[in-house]
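The data blocks that follow each hold one structure.
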Structure 1
Amino acid sequence: MPVITMLSPKGGVGKTTTALILATEIAAQGSSVVMIDADPNFPLARWAKKDGKPDTIEVLPEIDEDEIIGTIDAARKRADFVIVDLEGKASARATSALLMSNLALIPIQGSELDAVEAARAFKVVRNAGTARERPLPFAAVLGRAT
C-alpha cells in the first residue's frame, strides 16, 4: 500500500499537523491508516492516546532508527495507507523512510528560512530517487497560510 513520508530538515513547519490532517481525511473515506511516529518527541503517539482517534488509524512510535524499514514494510502489508512523520532533521532514518516511500510531502510556511530548508528537502528526495533508481514524487505543502 502507499507510503507517504512527511519530511523537512526544519522543525516546526507542520509535519505532524499535515500527517494528522491527511490521516484523518483518509480514514474518513473508509481506508485504514498506519501512522509511524518517527519523531523522538512522539507527538503522534501522544495524540493517539486522546479521545476521538478514528478506529481505522493505528499509531506506531518508531523508537529504533535501524528498524524503520522493517516497520514500514510490516505496516504497508496491513493498512491501506502508511504515513511516516519524521523528526525535523536530516538523518539515516529519513533516507530509509524515503527509500520505502511512494510520495514525500514537505510542509513549508511562508518564510525565507522555510523555503531554504524546503529546497534542502527537495534535494534529499531527489537523491533518494536516484538511489532507488526511480524518481520519488514529492510536493511542498503550504501551511499556516492566511
Structure 2
Amino acid sequence: MYVNDGSVDHFRSQSTHRGLVYEWSNLRFSSSLMNSSKKTREVLDPYVVGAGWFEVLLPSMEMVARFERIPEEHHALVKATLEALPLVHDERVVRLRREWYAVFREGKLTLDGLRGFAPLIADAVERWMREQPDVPLP
C-alpha cells in the first residue's frame, strides 16, 4: 500500500548482518511504522510474497494470511512477520486502508487507480463484487 512516510530499510539488520550494510540487494522501501516495528527481527521478504498470500477483508479492512495459498516453507516466517509488524488490525494501518477505500468510493480513483496505490484493497473490492454482485460495497 502506498505510504508517503517511507524510507530505505536494511532488510537484514545492520547489527546482525554487517556484511550486507552496503549491498543494494539488502535494501527495501518501508514505511516508517513498519521499519520501526521490525527492528532487528527477521520478517518475510516482500520480494518473495506471492499473489493471493494475503487479503484485506471488507468492511473491517483487516489483513489476513491465506496459509492455504502460501508455500509451507514460508509459514513460520509469515507468522513471525504478522507478530512483528502491525499489519493485521493496527488502527494506524487500518485507518490508512480506510482512507484509500474512501477515495475509491468517492469516485476519485478508479479500481485500476486503487490497484496502483492499494492493491489488496482493490482485490477485496473485486472479490466482493464477484462473490456478492447484488450487495452494494460497504
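Structures 1, 2 were shown, and semi-axes √(5λ) of the Cα gyration tensor in Å at 22, 18, 14 was computed from 1. Comparing distance in nm of label points 7 Å out along Cα→Cβ at positions 1 and 97 across structures 1, 2, the highest figure comes from 1. Identify the structure, out of 1, 2, from whose coordinates distance in nm of label points 7 Å out along Cα→Cβ at positions 25 and 129 was calculated to give 4.1. Working through the options, I get structure 2. Taking relative contact order in percent (Cα under 8 Å, 6 or more apart) as the criterion, the highest value among 1, 2 goes to 1.
None of the figures in this text is laboratory data; all of them are computed from the coordinates on show. Source: prediction; values computed, not measured. Cβ atoms are built from the backbone, for glycine too; each structure is taken alone.
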